[in-house]
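S.K.: Multiple structures are listed underneath, in structure tokens.
Nothing in this text is a laboratory measurement; each read-out follows from the coordinates by a stated rule. Given the structure is predicted, the values throughout are model-derived calculations rather than measurements. Cβ atoms are built from the backbone, for glycine too; each structure is taken alone.
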Structure 1
Amino acid sequence: MSNLREIRKSRHLTQMQVADFLGIKHQTISAWEKGKAKPNNKTIPRLAEIYGCSVEEIMTGAPPKARIEYVHTDRSKQFMRIPVLGRIPAGIPFEAITDIEDYEDIPLADTVPGSTYFGLRIKGDSMEPEYRNNDIIILRQQNTCENGEDCAVMINGDDATFKRIKISDKGITLMPLNPKYDPIFYSRKEAIDLPVRIIGVVLEIRRKVRR
């Protein structure tokens with residue numbers, strides 16, 4: 001756990017702030033960072049929440065990922081700051097994507113410890129009327145989904161698209177919500193060969209209203 005100090009500093013947090021969030025003394029945080037003590041198994045997931053990283057990063061001492069950052073507005077509320085992407089290019093790990101348009105804050109209470117979250121700006125009208133051009137959707141990064149969920153999908157190594165997923169015994173259908181666009185069906189074999197990969201499931205829409 002030799003990277004605890006680096007992760008904390010990359011999130012622009014003080015030892016006092018982290019201690020306050022955990023309800024412990026800041027000397028305890030200092031002891032962890034100096035390797036004189038270790039957080040217990042119940043505290044490690046809370047640290048992952050606070051730092052916006054995975055439990056594995058804390059346990060293994062991997063270098064901190066700079067794309068997800070913890071942000072503190074007042075001490076009664078805790079938020080994770082996530083990047084909003086204009087596109088998700090193929091073949092690039094999330095940690096290396098530099099096409100970041102903005103950042104959004106999401107409540108830690110709405111997140112799962114160790115999970116990665118990101119925003120994606122909607123381009124086009126294929127998912128209208130539910131999702132409009134320039135909306136920001138908040139997604140949890142994952143490679144599976146339930147039938148009927150709205151997901152970011154990577155197809156044949158192209159940039160990600162956003163569609164409603166219909167799964168059947170025969171294959172997978174990417175469903176636009178706008179009736180002027182046709183659904184796209186992939187057989188099970190096509191989905192494997194291309195491949196068709198789920199990369200995130202939508203949790204929330206954020207829409208800015210202009211007057």
Structure 2
Amino acid sequence: MSYLPIANHGIIGNLNTTALVGMDGCIDFLCFPYFDSPSVFASLLDSKNGGRFKIAPVLEQALQKQLYLPDSNILLTRFLSEEGVAEISDFMPVRAPWPVHGIVRRVKAVRGDIRFRMTCAPRFDYGRAEHRTEQRDGALWFHSQGPDKLSLRLKSSIPLRKSNGDATAEFTLRHGQTAYFVLERMESDETGFVLEDEWMAKCFKDTLNFWRDWIGRSCCSNC
């Protein structure tokens with residue numbers, strides 16, 4: 001088993017918890033919904049049983065880079081190769097009225113036609129709690145059978161497959177195309193938002209504005 005160095009991660013958060021995002025496009029650590037909650041993803045600690053949420057392009061010898069949008073906690077992970085350029089934007093919505101308490105991942109083919117693979121494999125409570133997976137209305141639901149009884153829903157702009165309790169997808173984006181994945185906490189069977197370009201653009205913009213306003217209150221002249 002191989003483990004990505006801790007230095008090769010970015011961090012995203014929503015003031016309630018944080019997630020580590022590797023330069024390989026893998027969210028390999030997340031305690032959810034709060035900092036002191038049990039883990040949902042922890043492959044950083046146990047590659048086999050910890051759980052992960054990975055999206056990555058199928059590119060040979062791609063150079064990987066990470067950076068934040070200026071004055072924000074929106075993380076960009078870029079993959080650059082002779083075949084093309086891919087980008088993943090990761091963030092956690094903060095400001096109301098957004099109903100999402102979770103993670104938003106936007107995938108884009110910046111240059112060329114890019115094939116991607118996605119695996120969302122939660123392992124609740126550091127892999128100690130079993131979970132039940134159901135496919136409903138185009139989304140996949142993960143229900144922890146542990147003491148916390150946490151339910152998560154994964155929605156996507158592309159079709160998802162259920163595979164041994166996990167969610168998987170393989171898809172190709174042409175130059176300039178995007179795809180979206182939203183993993184959110186569900187406290188009821190509510191229908192929730194409609195995942196479309198307009199929703200994503202506004203959620204992205206509101207999250208960006210929140211962080212820029214938050215950072216703008218800093219009195220540090222060197223920031």
Structure 3
Amino acid sequence: MSKNKLLTIGEVANLMCISIHSIRYYERINILKPAFTDPDTGYRFYAFEQLFHIQIIIFCVELDIPLKELIEFMDDEKTIDYLAILVYGKKIADEKLQKIKKISKFIHKAEQQILESRSLGEEQAIYARELPEMYFHIVPYDKAFDGDNLFEEVAKAFLDFCIDDDENYDDFILESGLMCEYSKSEIKRYIYIELANPIT
């Protein structure tokens with residue numbers, strides 16, 4: 001193969017916006033082999049078609065897919081099954097997108113709560129507000145709300161629910177706390193975990 005039709009490692013690095021060190025690392029872990037290595041100088045050269053291969057590697061890096069997993073999608077000649085890795089990558093990307101959406105939702109909700117709290121100032125007066133329909137998982141709590149281990153008990157209830165009902169974990173809004181139900185004869189106390197949707 002003529003070197004005139006090949007790209008130097010520096011040219012590949014510039015075209016793909018990655019470092020020469022990264023390209024050498026890909027070779028070291030056996031997921032990228034130069035198209036030609038000059039036996040006299042040791043300089044590495046790459047075929048233009050290998051740029052897509054490198055783009056797939058970058059794609060995996062950005063999705064936090066361990067690069068050594070790429071070997072599972074390669075044959076003996078180090079050719080990647082591109083369709084298989086793209087399908088796998090899409091699955092990872094979709095999972096990350098769902099996590100990002102949940103984080104964004106939590107940030108938006110927390111921001112609203114902080115702004116509302118600041119708008120009230122330091123006044124301790126009782127105030128009324130309308131709340132949208134909400135769904136809660138509740139755990140009866142038969143102690144006073146001023147116990148030393150109150151925070152730990154709320155956190156434990158939340159984590160226990162995550163473990164016992166991980167099927168509905170995606171519905172959490174990541175908020176938990178304490179609530180009271182008042183009647184003429186008694187006050188019932190609960191630890192609550194807010195849900196995005198009712199559990200069916």
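S.K.: Determine which structure produced the value 5.8 for distance in nm of label points 7 Å out along Cα→Cβ at positions 50 and 154, calculated from the coordinates; the candidates are 1, 2, 3. Don't skip to the end; give the middle numbers.
M.R.: Numbers: 1: 3.3; 2: 1.8; 3: 5.8.
It was calculated from structure 3.
S.K.: Here helix-only ellipticity at 222 nm (-39500 (n - 2.57) for each DSSP H run of 4 or more, over all residues; to 500) was calculated and came to -5500; which of the structures 1, 2, 3 was it taken from? Display every interim value, and only then the final one.
M.R.: On the way: 1: -5500; 2: -3000; 3: -14000.
Of the options listed, only 1 reproduces it.
S.K.: Matching task: -0.27, -0.63, -1.31 is the computed value of log10 I(q)/I(0) by the Debye sum over Cα atoms at q = 0.08, 0.12, 0.17 Å⁻¹. Pick the structure from 1, 2, 3.
M.R.: On the way: 1: -0.34, -0.70, -1.12; 2: -0.27, -0.63, -1.31; 3: -0.54, -0.78, -1.17.
So the calculation was done on 2.
S.K.: Please compute distance in nm of label points 7 Å out along Cα→Cβ at positions 34 and 186 for structures 1, 2, 3 and give me the label with the greatest value. Don't skip to the answer; put the middle values down first.
M.R.: Values: 1: 5.3; 2: 2.4; 3: 8.0.
Greatest value across 1, 2, 3: structure 3.
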